[in-house]
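Coordinate-derived values only; no laboratory data. Source: prediction; values computed, not measured. Cβ atoms are built from the backbone, for glycine too; each structure is taken alone.
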Structure P
Amino acid sequence: MPRVWAGFLAVFVLKLLSRLPPGLIITIGSPFLPIYVFCRHSLRERLRSLQNLVSFSVPTPLAYYRMRLRIAALSLRHLTGHIDDVSIRVEGEEHYLSALTSGKPVALLGWHQGPVELLHRIPAVPQDGRPFFIFTAGGFAPMLTQLMRNGREQSGKQTVPMDVQHSALRSWARQHGVLAVMVDQVPGRPKDWISLWNGKVEIPHPRNLMDWLGERNAVCLAVSVGLEKDRSVLFRYQPVQANEKSLGRVMEKAISEVPDQYNWSYPKIRFPR
């Protein structure tokens, strides 16, 4: 019962906030960020460790959470269908169009960087009725899960919960559909890792899924989003192979470009010594 009430409250607050312009949400939330940063000791330690491992400029905890607040405000608006809050520039769309006409199943491989709700909103569904599946994890309460599902299922796209993902994969392969999945957030205990920056950072990796994509000869495209300095959004398609080495090279470059926009607070990311 506490989870039900917490879900009800979360949905109420999110729906209320979704009516506000992102700039107003940022203005309201910014004064509380120093307190939040002070309470997040583990994140401060993570960013400090990262600073000693990579060559790009690692954000301070306060700058990181300022960006997380901005991204959260945009993602909430995008989840509720307000994608006109920012100007969107798309690079590599020809790769996606070519994949749709290849006669093969298509996999869109994203990760938690920037306003991620755009990763599955921007790609168009196939015009010939082939399925467009979005693999997704549930929220901590049914009402929250339903809110996210309603926001993501639009224009013929279908969210797929974890308990039926195997049957969805078979349908995707048989019908040569489109699959959108976040490769860096693996439920349960990760078994495999994407090694970035010569093993200095390791991110959870769904090897079984990637092997499946390779066996089905899928066309794989890395998809990423990032806020530009002018606050527009860059959405990028890039061809990759269905393996962690190929995907890791693309992720390294994309994350290095906007390191404050990657979800470093995800506890399963590790920094081997």
Structure Q
Amino acid sequence: MKKTNLEKVSDKLVNAFLKNKLIASIPVKYTKKLKDAQKLRKLCENKIKLPVIGFKAAGTGIPLIKKLKEKEPFYATVYKRNFLNSGKIVKINKATLGIELEVCYKVKKSFFSSKGVISMKNISKYISHMAPCIEIVGYRQRKKGISSFGDLCSDFGANVKFLIGAKKKYKKINIGNLKTNISNKKINQSVSGNTNTVYINPMNSLRFVLNKVKKDRINLNKDFWVFTGSSVGVVPIMGKGLYIGKVEKLGSVKVIIS
């Protein structure tokens, strides 16, 4: 059977993802509208037979949502091979967009047998741990900048690597008002933020992702991680070396950029 153009584009993206290489930018018609980009992302993810570690929320900054005239964020799958411990080395390229500092949650597999909508009232019973996390974001394509959510969504949510700090057993804290900072002392770069910039708060972002996963009838049948979005925006990587991210009450996480 002859492949559609969408199939051919997805093949190119999947090959770039698996072989860690850059390809030419895909046609704008697949990325201009988020619903079309979602279709492409899901097609790509269905072709990748690698262990899944969890999911990421993307486009969680409310000012960015308004600027790009979207109604809500989106989510994408995160694969185990892109999940690293704090302090590991990550090599970047010209399509790297930047570095983010997030709160992530480990969710119990009992979530998959839950009934009804996940709400702010019942969400806590599905969380086992929480931790600070650094995400390196970038494309598998030779392109720069963000003109639409579709740009990010179609390219696996633009997730390159996730590095997680020491996880802590979940407890209720004021997660919507924690100070955050990411810095590289060697080049005197420092950016501060707050968890209240993440789609109201990281817990609300988690709720959003879980309900989308439930709607899409995904079942990993195991505990998994959810990365809730950046508290400092997409910070440009101004130089190589050690970046340290700190989230108040949660701790720190590190990455060496090469």
Structure R
Amino acid sequence: MRYLAGRPADLKDAMSLASLKRELASTDPDACASGLRRLTRYCGTDSVTEQRPADIAQRRAELGDIEPRLLDLAQSPDEVLRELAADALGAWLGDAALETLLTLAADPVERVRASAIGALEGWPHEVRALHALLDAVHAGRWTIRMRAARALRHFQDDEVDGALLEALVDPDSYVRLSAADSLRRRASAPYLERLRALRDYPAPHLLDAALDLLGAVGTAEDLPLLDKTGSWLNLSQPGHVRSWARKAARHIRQRQKAQARASRSPAGG
């Protein structure tokens, strides 16, 4: 789970840090839940830049040895605390956190599994985290598939492009859009031809996110077919697919015009 970066106002002094630690140590579930949320805000990833706090080591040092308590809360019979502990462990990182998240990724409660899967994005070089995400993006409820598709953007393994392309035509629109967003953040050369092949997908009503992505990474080569797909006279395609195709073509043309202007400018040569 991501939160805005910067030192939150409620954790700006030693007294507030002591309050957070008291909440985590409390036997009151509501207090523990508050502490877990505050910890995730304090150590988590910026929702815009996707960067961890620059002073993350200092923040962890300020909080002291709270990891054993986080691991305990991750085994709580209270499913809300397990869910929040998964988010907090994803912000905290560490070997013990990874082991616990891999266990929570098989939790019987869907919301706990989804949080654990999403939190695994913090280990982009860990093979076990990758395998858990690749399994999750193909199985389980849509919330789990969506979180897996979102987390995979941080992984560079060869299998990831293929898994995200499959998720690009998932039955759930949130999963499709998450997969498109993850692919958009990756170099398009390895998957562009496979993306183009999806234009003939036998279930065209699932092509919204694929066409949107093609508009973001496609070239002039894609315009003739996009124009044909998006034609008002093309009654073989659902209306929303034609709309996505027209938008994709418009994005490619806008990108071409911007590139042409840049090449004519003094800075461009």
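Key figures
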{"item": "Given 25 for relative contact order in percent (Cα under 8 Å, 6 or more apart), calculated: source structure among P, Q, R", "result": "P"}
{"item": "If helix-only ellipticity at 222 nm (-39500 (n - 2.57) for each DSSP H run of 4 or more, over all residues; to 500) is computed and equals -19000, the structure in P, Q, R", "result": "R"}
{"item": "FRET efficiency 1/(1 + (r/R0)^6) of positions 61 and 245 (r between Cβ atoms, R0 = 35 Å, to 0.05) - structure with the largest value, from P, Q, R", "result": "Q"}
{"item": "Value -0.42, calculated as log10 I(q)/I(0) by the Debye sum over Cα atoms at q = 0.19 Å⁻¹, for residues 69-108 alone, assigned to which of P, Q, R", "result": "R"}
